[in-house]
Structures are given as C-alpha cells and as structure tokens.
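Next come the structures, one after another.
The numbers here are math on the coordinates, done by the rules we state, and not lab data. Remember, it's a predicted structure, so these values are computed and weren't measured experimentally. Cβ atoms are built from the backbone, for glycine too; each structure is taken alone.
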Structure P
Amino acid sequence: MEPGVRALPEDGYEERLTAELARLPRDVTVEISRLQRASGLTQSALAARMGVTQGRVSQVLSGDANATLRTLASAAAALDAHFVIRLEPNPPKADE
C-alpha cells in the first residue's frame, strides 16, 4: 500500500456502497431542483430546454430514474450552470 493511504476495512463496503447510492442521486436532484426553482422554471420549461418530456424531468428529479451523465449535463446546460464535483475520503472512525 502507498504511504499515507489508509487501508479500508474489508467489512462495511456494502454498507458504504448502499449509503453512497442513496446519497448521490439525492444530492444531485436537490441541486437541480434548487436551481430550477431559483431560475423560475417549471418542470415543463426545463424539459423543453433539455429536449425531453416533462415526465422524464419528473423521473430524474424524483430520483426514480438512473440519470446518465449526459442527462445531468443536459440539465446543467439547460439551467446555464455546471456541476462542481469533489470526492473526499470519509473521516476515520473513532476506533481506527
């Protein structure tokens, strides 16, 4: 292992994955919805800008759809915005 890289415990991977799969779509859809409202756009208006149906926008914003990077990029472009992505290590647990 590289110096300064902390070893991950073998157990807990599935729990971390489940948590991340719940958190990531929620965080993305909250941000798209926030900017949509701040821009005064309805879902229909956002859909028209994206070239999709209002139903597709509703699916994406509800978290019911597995949105592709292209869909997310389309939403950002339609909102005249961009995503800022940071991947940060989880803080060590107290017993590590």
Structure Q
Amino acid sequence: MVRIRIASLKDLPDKRPVPATAGTKALVIVRDGDRVYVADGICAHGRWLLSLGTYEGGKLTCKGHGTVYDMETGEGDLKGYRYRIRVYRPVIQDGEVYIEV
C-alpha cells in the first residue's frame, strides 16, 4: 500500500464536502468535527461530483439525482435502488490527511 496526502485539516470546512484527488482518482472529503470521511468522488448512479452535494449526519446527498450515501460504509440509496462508493480510512498525521491505496 502507498500512502498519499490528499488534504490539510486546516483547509477542510466543517460538514462541507470538498473535492480532492489521489493521482487521477476523484475523491470527496468531509470533516465532521474531529471525524474525517473520504470516499470516491463520483456518484455511482449518475456520475456527478459528490463534492457538489450536501452533508448531514453522516450522510452525503448527491446534487444530481439525490442518491444518499452513508459515509461510513459507502452504501447508497435512491428510491430503493442500491448503489455503493468506495470509502477510505483516512490517516491523520501532523495535521495532514492521507489515504492508503
């Protein structure tokens, strides 16, 4: 596994999705207090950037068609249809956010 820096904690607003990349991979990062979530940045349903969506209570809602993703598991739901995005366990070190790929 390779550890890649994707953001600084100081640059992450609370409870707002932020776009990031790891190489050519689009990601979305959400800081919720002391917790940081990282997931694939493209909606599995409609190919929208998830960083354009809204976040509340551990759930990220895609702006495109409203698919709601659980940021813990990556499981998504849109009117009973199931989708999934990959979630990454971030490593926080010296104020920087890393993922292992």
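For helix-only ellipticity at 222 nm (-39500 (n - 2.57) for each DSSP H run of 4 or more, over all residues; to 500), the calculated result is -17500, so let me know which of P, Q that is.
Values: P: -17500; Q: 0.
Derived from the structure labelled P.
Which one of P, Q has distance in nm of label points 7 Å out along Cα→Cβ at positions 24 and 80, as calculated from the coordinates, equal to 3.9?
Values: P: 3.1; Q: 3.9.
The value was obtained from structure Q.
For FRET efficiency 1/(1 + (r/R0)^6) of positions 48 and 88 (r between Cβ atoms, R0 = 30 Å, to 0.05), which of P, Q scores largest?
Values: P: 0.25; Q: 0.95.
Across P, Q, FRET efficiency 1/(1 + (r/R0)^6) of positions 48 and 88 (r between Cβ atoms, R0 = 30 Å, to 0.05) peaks for Q.
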- Taking P(r) over Cα pairs in 10 Å bins from 0, in percent from the coordinates of each of P, Q, which one would give 17, 53, 26, 4, 0? Q
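Of the structures labelled P, Q, which one yields 27 when relative contact order in percent (Cα under 8 Å, 6 or more apart) is computed from its coordinates?
Numbers: P: 22; Q: 27.
Derived from the structure labelled Q.
When distance in nm of label points 7 Å out along Cα→Cβ at positions 16 and 40 is calculated for each of the structures P, Q, which structure yields the highest value? List each step's numbers first, then the result.
Values: P: 4.6; Q: 2.7.
Once distance in nm of label points 7 Å out along Cα→Cβ at positions 16 and 40 is tallied for P, Q, the winner is P.
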